[in-house]
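Nothing in this text is a laboratory measurement; each read-out follows from the coordinates by a stated rule. Predicted model only: the values in this text are computed from it and were never measured. Cβ atoms are built from the backbone, for glycine too; each structure is taken alone.
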Structure 1
Amino acid sequence: MSEQTYIFSLEELGYALAVHQGEEMAAGLMKAFYGDLPEESWQLLFQAATHSLIAKGFIESIREADGEVTFIPAIAEIIRHLLSSSYMLRGVTERDSAKVLSIHVQQQRYLYHLSDGNTVHFFTWTEPEDWEEELVRFYGVEKSGAAPAASTGAKAVITEGLWNQLTEPGHVSVAVPTLCTDLSPDEQNLIAKWQQAFQANVGSMDNLSTIRIAHGDQTMIENILFLLPSDEGVWVIRNQEKDRNTEPQICIELQSASVCRETLGAFAASLLG
């Protein structure tokens with residue numbers, strides 16, 4: 001990406017959103033970090049944010065008569081796009097620190113937003129040809145499975161009910177053969193390997209989704225991948241049943257880094273419709 005990157009603190013972003021009639025989004029971001037604070041505390045946070053935004057050159061002017069704030073055009077465009085976008089790609093990883101990557105679509109323009117721990121927010125304009133590389137870097141795919149494992153490319157397809165049992169907190173891997181009686185020994189072994197990686201990661205996985213934002217900020221996940229990089233490769237979990245009215249068929253697959261790169265690129269391309 002060659003576009004300029006703009007960096008906001010949480011408080012600066014919350015203030016910029018509020019100034020542009022994005023009070024609900026600002027409140028959601030701020031309360032997720034601070035919880036409920038008295039009004040005077042919010043005012044102090046926003047007052048400090050105003051000074052730092054002026055120091056960064058993001059605020060063009062503040063009218064003394066009524067306190068109206070005007071941001072420079074580049075920042076105003078980013079905030080308006082963020083507030084008006086109704087479709088986005090969203091990636092989440094919590095392995096090193098809680099990070100969220102999102103690409104917001106509006107009228108064939110694409111705004112890249114990276115949040116690190118919800119305390120620092122990076123924005124820049126991006127293009128579809130950048131997305132695959134950005135996702136590979138975000139999920140650490142290039143560091144996974146330097147030498148493809150013998151089982152790379154193997155997969156097993158299970159029901160949603162079995163998936164829920166396997167991911168239930170406290171579930172132990174020794175029960176896999178008992179639960180997966182309909183699967184072949186190779187498929188049972190694959191699931192046992194995935195579960196070992198899953199438990200080693202404290203029962204969590206990264207995810208990548210496409211999300212529609214409806215009226216009133218209601219969201220609907222259109223599609224989702226779960227990912228878990230490991231020494232053997234990247235575990236990719238997805239529902240391979242296309243019909244939403246049919247019982248999900250959960251596919252658990254161990255992919256090499258190169259295949260996972262292609263998977264991420266193809267998933268991101270779905271954002272283009």
Structure 2
Amino acid sequence: MTKRIANRLSVEQAEIKIVSVLVSKGHTMRPVMSTYIDYNSPVLIQCPICQDSRSPKVTQICMRGAECKCYKDKKKQAMIVARNERERLRKEERENAKPKPLTYRERWDRNNYTERLKKKTPNLIPDIETFTDSKIPMKMFCTECNQTVDKRVHDALRGMNCKYCYGVGFTKERMANLYILKLYLDSDKQVSLGYKLGITNKEPQERCDYINKSTDLFCEVIYSIESNGEHIAKVERQILNAIPTGFCSKDVMGDGYTETFNGTYLNEVIRLLFELT
């Protein structure tokens with residue numbers, strides 16, 4: 001609109017022009033036309049909502065509109081809402097991009113615990129629904145004694161079996177056996193690996209059977225002697241201190257590998273046994 005045409009506007013035409021611009025921009029300011037002089041002069045405008053008022057030139061209003069305090073507050077609030085929404089969407093994208101944690105069953109399957117336990121402790125049937133972590137006890141059913149035991153997968157994979165069938169440790173207060181086992185790599189017992197010295201409150205053959213079940217080795221009892229637990233433990237300690245031990249690796253032998261020795265020391269072990277017992 002040229003200056004000449006603008007100056008010819010009537011009050012009604014000027015009001016229509018000003019209001020149409022304000023409405024198109026969403027502004028709530030409205031002109032007080034009794035203060036209108038001409039297109040290039042100031043005119044009083046007021047907001048009926050927040051009562052904000054000022055007097056810009058009509059030309060300025062027609063170019064940029066006129067924001068009141070409540071409109072600025074709404075715009076600021078809208079910007080905050082939009083910013084929060086963008087941040088929410090970005091956070092959601094980041095969360096969706098993260099790998100989801102595995103369920104207990106997925107962790108069980110991924111680590112192939114079922115097959116690994118079958119090899120190490122075939123008599124223990126795990127109740128997979130009770131599994132939470134390899135180092136937290138879960139329920140396992142022993143097919144040898146028909147008892148349910150609390151057992152950590154971590155321990156079972158190391159060859160620790162049913163406490164009712166194989167016990168939970170050695171007790172000096174009871175009678176005990178000191179034994180020597182000969183270890184083989186084959187079931188025909190043709191390929192000898194080494195020997196194992198050990199003590200138990202049970203029969204030596206039970207320990208031998210346990211090794212046969214929980215490892216890939218095969219063994220037989222070649223010597224045993226029974227006495228009170230304290231004496232048996234003392235004799236074992238003296239013999240193990242007198243010869244190199246740990247001949248078989250833990251990966252091959254599992255628990256008890258520190259009590260294995262090379263066959264070249266067998267005569268020395270037997271000599272010490274007769275001397276100490």
Practice task
Give the label, chosen from 1, 2, of the structure having the highest value of Rg/Rh (Cα atoms, Kirkwood Rh).
Solution key: 2
Handout entry: For 19 (relative contact order in percent (Cα under 8 Å, 6 or more apart), calculated) the corresponding structure among 1, 2
Key = 1
Problem - With mean count of other Cβ atoms within 10 Å over residues 111-118 derived as 13.2, matching label from 1, 2 - result: 2
Fill in the blank from the handout: Working back from 17.6 (mean count of other Cβ atoms within 10 Å over residues 79-86, computed), options 1, 2, answer is structure 1
Practice task
Assuming 2.4 is distance in nm of label points 7 Å out along Cα→Cβ at positions 223 and 247 as calculated from a single structure, say which of 1, 2 it is.
Solution key: 1
